[in-house]
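See the structures that follow.
Read the figures in this text as sums done on the coordinates, not as results from a lab. Not measured: the values here are computed from a predicted model. Cβ atoms are built from the backbone, for glycine too; each structure is taken alone.
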Structure I
Amino acid sequence: MGHIRLGTLPATRKWREVVGLVSGGAPPDSIAGASASAAESSFRHARDDPALRHSFWLLTQLPLAARSPDFLESLDALGLRIDRDPSLLEIVGALTEAIDRQTEIAGGRTDLGEMAQLAAADSLAAVVGERLPSLFGPVAEDVRLELGKFAARDQFAVLARDFFARLTQRHLDYFLSRELSNHTGPGKRIASAEAHAEFNASLAQYCREASRIVEAFAGGWFSKTTFEGGITPEKAGAFVFVALRKISSELQKRSAGDG
């Protein structure tokens, strides 16, 4: 993804305000809120981005596949090409390849779609992986059982929150990294590598806190929509659009001291 970190910020009033906050030494929460406001326009077509929509849709379907009588057959129906009982890493790899294929069919990828693909892979590996037994390593049945638990309302909400927190962080960093490089170095806003790491950690934390709003309604949406005919890619895309809009609004409220 190195190519998407080149260039300068868009020359709009809101992004000029972000530049002013960065150069003026504003705290990360203020910068995150202002960046979320400035970047809102790039979320307007989120529901129609094929990779973004497909990434989240697969996250809604994998736990259901893990609960099906034939896990491998269900994975194949989702476009995950796996010919034996899979490890978690094999599922993550197959998910990435499935999103690649769908994106090619749909006519190309966007930077936002690429960020969504990475966020989905990272969330699946992290959220499911932390629950697997570490002693002697998990077997395929452990992976299936743990993945299937995320078909429960409250557990899917956890997975959804993690995905949107990672996606939001990547999205803001996509823009901010262009400007932060101008303020990194001795005597500047971010004086050292340690300071840069601290800034990134703070940004990640604010995104994770703001994504709590998604966790509050994702589980109910997942259960209701699954029961009422199932979650289609189109329904997943509509949910993504609403979720990103809510997170952006939450970041802006928090930066203003209302959260």
Structure II
Amino acid sequence: MDITGSTAIVTGGASGIGAAAVRLLAAKGATVVIADLQADKGEALAEEVKGVFAQVDVTNTDQVKAAVDAAVAIAPLRAVVNSAGIGWAQRTIGRDGEYDSAHDLEAYKKVIAINLIGTFDMVRIAATAMSRNEPDEDGCRGAIANLTSVAAFDGQIGQAAYSSSKGGVVGMTLPVARDLSAAGIRLNTIAPGLIDTPIYGEGEASEAFKANLGQNVLFPKRLGKPEELASMVVETITNSYMNAEVIRVDGGIRMPPK
């Protein structure tokens, strides 16, 4: 699918994997709407790639709709990448046997709201806009790439909330792709492993930590680069025969319990 002259939306597009996807989609000829809460980074990146920044909290449907409307006002929306998400680590029960020490339920709900429900909300709104596009020679009107995590499959101790949210994104892949097929819209999911993003911080101690972490990867023994993830994301969008798949990009890692 050719995205030249169309628009694309990337949630969580101001940094990390999302920013790498923004740059590659722009290089492919799309005008990218960077949907993120980080205005400073988002606006700077939008200026760099000649795109548009839209301040979006993915738990706010009105803001999701506004980002989609902003994209459609520029050109047909043909690509969406759902990269926005947060992490959380807490064991299901505490060590003292007290109810109040059990996993924070509000934190669990927040992770689900952002990572899972926020992803689905953008999918349903963006796909509705895509359904109005003129189809290409394959009958395709658009494509969506959702970002999940290997934690969807190899959740570690303390990752109940995060793995639940990412597992939900995996679980929606096939049924949503089936739903959207009638409108000529494809949907795939990418499951990153350990990726070198700002979450690990900066400096000598950070680099040492990342090098040690990379030894857990099967091969190559390093953290993945955001550009390597972005390459696969864009492949699922532009390759017209990619549909309803969940693809791990993780160097072969299988996460241990902790």
Structure III
Amino acid sequence: MDRLSGKVAVITGGGSGLGEAMSRRFADEGAVVILTDRNAAAGEAVAADIAATLAGSNSGSARFIEQDVRSAEDWARVMDDVVKQNGGVDILVNNAGVFGTGGSQNIEDMTLDEWRFVQEINLEGVFLGCQAAIKPMKVRGGGSIVNISSIAGLRGTKDLTAYGASKGGVRQLTKSVALHCGRSGYHIRCNSIHPGMVPTPLGNDVLVHGWGDLETGVANRTKAVPLGELGTPDDVAWAALFLASDESRHVTGSELVVDGGATA
């Protein structure tokens, strides 16, 4: 229960879904977790529940900071706060993301506004996060950046053009950050995780978009998974824990696929 003992971790989109699962797992493993989200009520509730659950234990802790990952000013504010309050940053998980606004994402019908909205959060938010984290991690002597992509970043997505492009961009950005930090001697690693379909608020949106209703979407996507079931937020959280921990000290620029064999 101490795989992240003494580590300070910033996790974006921590108010629900994968971000919530990772926040809980990291805190259980001894990390000081700073979870951020645009939804202040959800983020505060998750942080408070983690703190209450761990009260009196020797595990980690959690607190919440409201953040819009599209804002460079917000990123500077968050990192300054964490450095002042917690002494530095060891781990960043760029998890915050969106499916879209609900409009069409096929290449003929998608609007430029839909495209830009998805890129701003899913790709530019990750770019800003990586950029903001490098400075405090350099001061700390190293760190681990984990970027949450998707299997949509590994293969084509006919009706999810904006989403797939954003996640493919995260994959490529991750490798560039890994090479830059490695060659610069910063001891900062950067890896991406590529989940398959996971029932979360965002995942459910994708299922409904593709099949019209959630039950049909779950049934059809499950058929495409060789292991016979959809993944869970905890499946992704365990993968993120490995990449965040010192156990993965020689892993950087890699893609960890968590999809039950769907892309195999």
### Query
Computing distance in nm of label points 7 Å out along Cα→Cβ at positions 69 and 165 gives 3.8 for which of I, II, III?
I
### Message
To test your reading of the models, identify which of I, II, III gives -12500 for helix-only ellipticity at 222 nm (-39500 (n - 2.57) for each DSSP H run of 4 or more, over all residues; to 500) when calculated.
### Response
II
## Note on the structure
Re FRET efficiency 1/(1 + (r/R0)^6) of positions 157 and 197 (r between Cβ atoms, R0 = 25 Å, to 0.05): value 0.25 computed from one entry in I, II, III; matching entry is structure I
